[in-house]
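Following this line, the structures themselves.
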Structure I
Amino acid sequence: MRKLVVALALCVAAFSPVQAFEAFTVEDIQVDGLRRIAPGTVFTYLPITTNDEVDQQLAAEAVRSLYDTGFFQDVALERDGNVLIVNVVERPAVADIDITGNTVIPTDALLQAMRDSGLAEGETFNRGMLENIERELRRQYLGQGRYNVDIETTVSPLPRNRVAIRIDVDEGRAARIRDVHFVGNEAFSDRELRRVFNLGPRPWYLPFSSRDRYSREAFGGDLENLRSYYMNRGYADFAINSSQVALTPDRSAIYITVNIDEGQKYRLGDVRVVGDTIIDPDELLELVALRDGDLFSQEQIASGANNIRDRLGVEGYAFANVNPVPDVDRDENKVDLTYFVDPGSRAYVRRLNISGNYRTDDEVIRREMRQMEGGWYSSENIETSRLRLNRLGFFEQVDIETPQVPGEPDKIDVNVNVTEGLSGSLQAGIGYGSGQGVLLNFSVAQDNLLGTGDRLQLALNNSRVQSLYQLSYTDRYYTVDGVTRHFNASLRETDARRARLSDYGLRAGNLDIGFGIPVNEEDEIRLDVGIEDLRLNLGTQATDDQRGFVDEFGDRFFNYKAAATWTRNTFDRRIFPSSGARQSVGLELSLPESDLEYYKLNYSQQRFFPIADNWSFSLQGRVGFGEGFGDTSRLPFFENFFAGGIHSVRGYRTSSLGLRGEDDRATGGNVRTVANAELFFPVPFIDSDAVRFSGFVDGGQVFDTREQSVRFDDLRYSAGVAFTWMSPLGALTMSLAEPLNDEPGDDLDRFQFSLGQFF
């Protein structure tokens, strides 16, 4: 029997003649050499079946097809009579991949990149693919400025046609940027332009900065920053001609050169709004900050387009297109600007979809939404809904998307996705405050009781100064209109002498009920009524004034109390806000038939001004005034205001400011004024929304108008830094403050902190 062996390599099959043999009709096909791959896989890719007539050309095509699968490293065809024999040698399988020496690029990221390229454990080994991955890995390291990187790959054969791959990476030291130089700049100096770049030489005062570590992505971002810098300052023709990244011979230093063409500075000419504006064009033009004669600014132009688009969104036009078109007059160095408005179709909401709320009821989220199903879309209502959900404090993140319904140009869906945070706690622990001393606490609090949005709290707290036993419940939606109802029962025992105040003790039991009535999205009026049973216990060192009060009114009082408070809140979130304001005016007074008759007025306001990402500035002011009326000639001394400490004027001991008694202890007063200015900034090396740093200036004082007049010259000031962490035990707050105008006799406490829940 004659046997003809045809050994065909891919390149030979493609470009040179194979060994000649007579064409024959295939009666059967036999595959030899398979170990892991099923014969069916070979038959799938083999372009020959039984009863086909095989000639030299078809044989070459068959070899090429099997090579192209990547499964085989050798393929040969043999003829045994009319039987076609396919001999294959499989490529080995990857049994193990081991990567060592890499720190800049994580191992998981490398393995995922290799897996995406088809090289992974269990896959067929392809040496060409491994070489491509090695080149790509080297390119990534070069893109991060590691020009001394050395990568070695080792392929070790294993039994059963398998291989182990080992990749040894020597990342080397990253080359450091020594200088950034600009060519062609006349309007701005190199020093000014370097400030635009995030990359550059490392400042001597920031030893741990990574500013001088080159990255191709970061460099690309810096070039965009440079382009924006010029185009926001009138240079509409600005262009970056080229950029060079030069490496020193020892590959340790990088020099960057950017060649630019500044062009001419342009000012705006006519600014118009045209098209199907829906709204009066003059009203839309007011939303554009630029006017005739202003410097050309790409940022301001884009901002004007966004403002017009948002205004149309309030009217329901969710897909409005606003296209600013500049008309450049290079002879006059002037740019006429026209905003072309195409509102598109007015959209309404088909469906409101809620996801991510595995604890909170859908109803709790829906009742905060101001965008309703079936109503016209309103970007203003969407933003209001987002703010209301953030202010609940139940969610770490709130995302609202408004995709168009496929095939429906006038319909959208509103998709609300929330990431739930910890809204409940069971706490038992020990805290400490520089003003309160050791704090033992046990509290059960649920801000989102059983997913209903209601709040329930049981607290047992004990410190050196005060013990508190409290049970409270808040029904956030007592009525469908959003009226809130509060219940509170508490027993409070205070030992003022341990707080270095006057020598007296106080025991007060309270029962209260209150209602919060929303006026609009930002304003609320709260009304509270309650009863109070209060007992006084004067010490041996009580002041004459305190003894005179007890002689006149006694040491036990039963009072009916009422309070009314108006609050406006525009904070962007409940915890650590960065924009918006909160102000409050409150009146607390005792009602007729009470043993004591007095009132207290309080006003507070705090505003946050966003500066940059994670940077904000806050201004806060608080004023309080109290006085007696009717048969009570003055404000009871145990209702006095106090100031000083970590929550008012830092750097001064807690509650130490103001007048002092015969025992040199603070007695407080009926007037308090406190103000704070604070700059909040991100914590270096910590990326967490639960932590923040700040620098502050505080000022404040307490006055007693029966014995002194209110004089701003008597205010105490301090400045310092503070740190706050929302820990599992509550807010951990620390401050380091330096009093700026302390007087002899003032009690100072430069370092102050508190940990745990204080009520």
Structure II
Amino acid sequence: MISLSKAGAYLLKGSEIVEDSAEALSAVASKTGITISKEEALKNTIAYGILEAHNTSGNMDKLKIKFDKLTSHDITFVGIIQTARASGLEKFPIPYVLTNCHNSLCAVGGTINEDDHMFGLSCAKKYGGVYVPPHQAVIHQFAREMLAGGGRMILGSDSHTRYGALGTMAMGEGGPELVKQLLSQTYDIDRPGVIGVYLSGEPVKGVGPQDVAIALIGAVFANGYVKNKVLEFVGPGVKNLSADFRIGVDVMTTETTCLSSIWQTDDVIKDFYDIHGRSEDYKELNPGDVAYYDGMINIDLSAVRPMIAMPFHPSNAYTIDFVNENLKDVLHETEERAKVSFGNDVEYSLQDKVRNGRFYVDQGVIAGCAGGGFENICAAADILKNKYIGADEFTLSVYPASTPIYMELLKNGCAATLLETGAILKTAFCGPCFGAGDTPANNAFSIRHSTRNFPNREGSKIQNGQVASVALMDARSIAATAANKGFLTPATEFDGDFSKYKYYFDSNIYKNRVYDSHGVADPSVEIKFGPNIKDWPKMTELPDNLILKVVSEIHDPVTTTDELIPSGETSSFRSNPLGLAEFTLSRKDPEYVGRAKEVQAAEKALMEGKDPVAALAELGPVLEKIRKEFSAVDNGNIGVGSTIFAVKPGDGSAREQAASCQKVLGGWANIANEYATKRYRSNLINWGMLPFIIPEGELPFKNLDYIFVPEIKKAVSEKLSVIKAYKVGDEGLREFELRLGDLTDEERKIILDGCLINYNRVK
């Protein structure tokens, strides 16, 4: 079904693969008549051409990218604009679209969600942006319909910013990276590797895009094969996929930990642009006759079968048939995985889901940027036609990804078909993806065509004894399961026919409701501030010497951003840095906030010119031990802050708050064996936090220990690769080494200045 090359590979005229070897270039010349070097061939990928066209550095190894457009939703745009305002924002220099698809319910925390929406509308008017009201479209569907274009680059503050199937290289990053673009700065990265995804064959009946995506994620997540690289989809199988199918696979590439994605384009994608009234935005994209890839993933589409990603990660991939045939073993494996995140804090068992030897699920959801596409919902309607979901626990909710899709479902009868089954049709909303909509009951099992199924994301509150499970599946198999009244069923068992539905896009829906400034700013507009919208607190520059207290120690193989700052009800506080910070690590380490605040009291004392020991008595003996070996250390050249250790933090969402909340509570660093994603590490840097790396193995410190990092300011300034640090213990100071990894000159300056806001103020 899926195989990975052991080395790089050459793609010849889009149809033949030659794996890299000493004889590879001779074979290439023999087959094509083209003599070429590897260095020349790597420039023939689609990705290289798009990056080159957007790079402003003149050096393709050290990229400084300027994007064509920006997108944010209502969990992130307030913080981004507040940060940019504090840094001197006067006008949006490029199109910036503010959608309202995450905090759409306006139900938690009084008026504050709608206050954020009014803030967004007033800023779109003042700075010259686009404002998409709640329930009109989820962020990524609006971008597909109205923003994407062949050869373009789009930056979004949501991790699933992926429009590669439409010929647009898109990236999801934390808010500060968008701030840089708003201030006409650049996105600075080393040129990423490019991994080819060679598609062959054609999907069998009943297999949908989520099946292909889950199979891909299962093959590459754990081994890091595509981490921080660009996936480029090529090969003869591409032509066998509809635009919606390609989009459905593409959006899930985020879960592989790749940086971005791009696909070859053809008449299928041209038709997509034609349907949406944007024919001029189509561009045919193909790799050169000989293109070199840093690795090659081969996917035989005809061999893919309906998949399920069991809790609690999209990479926990099985075929549905395998689960049904090995039910006891798979459920036991899932229960064992749960112990990693839940420990003994809650009793977790799936055995009660087995009824008469079959697996019963409690809920189905088809939603959002992954599941809410036109073809997915039409296929679900076909499977459910003249069927009924029953009157037991099982429920089915369907969220079309945009109002234009909803309208067409009403017109072609699919909406009526679904409603007649007992399913509920809802408006465009991202809530089911992060625990703000259709939260399962305690101990319930939900199957979803959405993007993620991390622990703590679907609404579980372990500290309150609440736990639920989410598995990812394709809309087709969710519908097949619903047709069997909740018993897990692959869509390949559907023996009916899928209809051919033609999609008609009604552009008047957006023309009549979406505010578009057409890039014209109106400085006279007053921004509307709700009482929950707060400015960022003052942050200091990096001190000469740093004293850190470890206030949380996490040894899970991977720590998600949902565990660092929970989603769901906390979303309403994303516009209030201090209010949101109270939730930091609340579901993973409830003692973190109190411990961090205790340490922060010492830093606040230093900022006020007072004795830090008076604010944190335990700091006295620590300073005494430090001064025995570093006599020059005094209150004028130290900083005091907290840090956490996690094995591999930052998988998942692009939300900057996973880092900024730690900073707001006095955090100065993270220490990790590696960072799960580039975007989380970038968030740390942009908030002035040191992204320390320490080798795997026995830690030289433990939770609640103090660490002294002398001359840290000098080390960052002088680009030292190894930084000496000391655990402060009863026996005195014990030396160990920390590393920062590669940092650009700008990133070093941001850390030195204390955060991106300070950096821009200084600048």
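Of the structures I, II, report the one carrying the highest value of distance in nm of label points 7 Å out along Cα→Cβ at positions 470 and 702. Walk me through the numbers before you get to the answer.
On the way: I: 2.0; II: 3.6.
Comparing I, II, the top value of distance in nm of label points 7 Å out along Cα→Cβ at positions 470 and 702 belongs to II.
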Rg/Rh (Cα atoms, Kirkwood Rh) - structure with the largest value, from I, II: I
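Quick check for you: by Cα Rg over 2.2 N^0.38 Å, for residues 606-717 alone, which of I, II is greatest? Could the numbers behind the result be given before it?
Details: I: 1.33; II: 1.15.
Max of Cα Rg over 2.2 N^0.38 Å, for residues 606-717 alone: I.
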Consider the structures I, II: one of them gives 9.4 for distance in nm of label points 7 Å out along Cα→Cβ at positions 46 and 742 as calculated from the coordinates. Say which. I
Quick check: 1.29 is what I get for Rg/Rh (Cα atoms, Kirkwood Rh), for residues 302-365 alone, calculated from one of I, II. Which structure matches? I
For relative contact order in percent (Cα under 8 Å, 6 or more apart) computed as 14, the structure of I, II it came from: II
Comparing mean count of other Cβ atoms within 10 Å over residues 110-117 across structures I, II, the largest value goes to II
Entry that produces -8500 once helix-only ellipticity at 222 nm (-39500 (n - 2.57) for each DSSP H run of 4 or more, over all residues; to 500) is calculated, selected from I, II: II
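Read-outs: derived from the displayed coordinates by stated rules, not from any lab. Since the model is a prediction, treat every value here as computed from it, not as a measurement. Cβ atoms are built from the backbone, for glycine too; each structure is taken alone.
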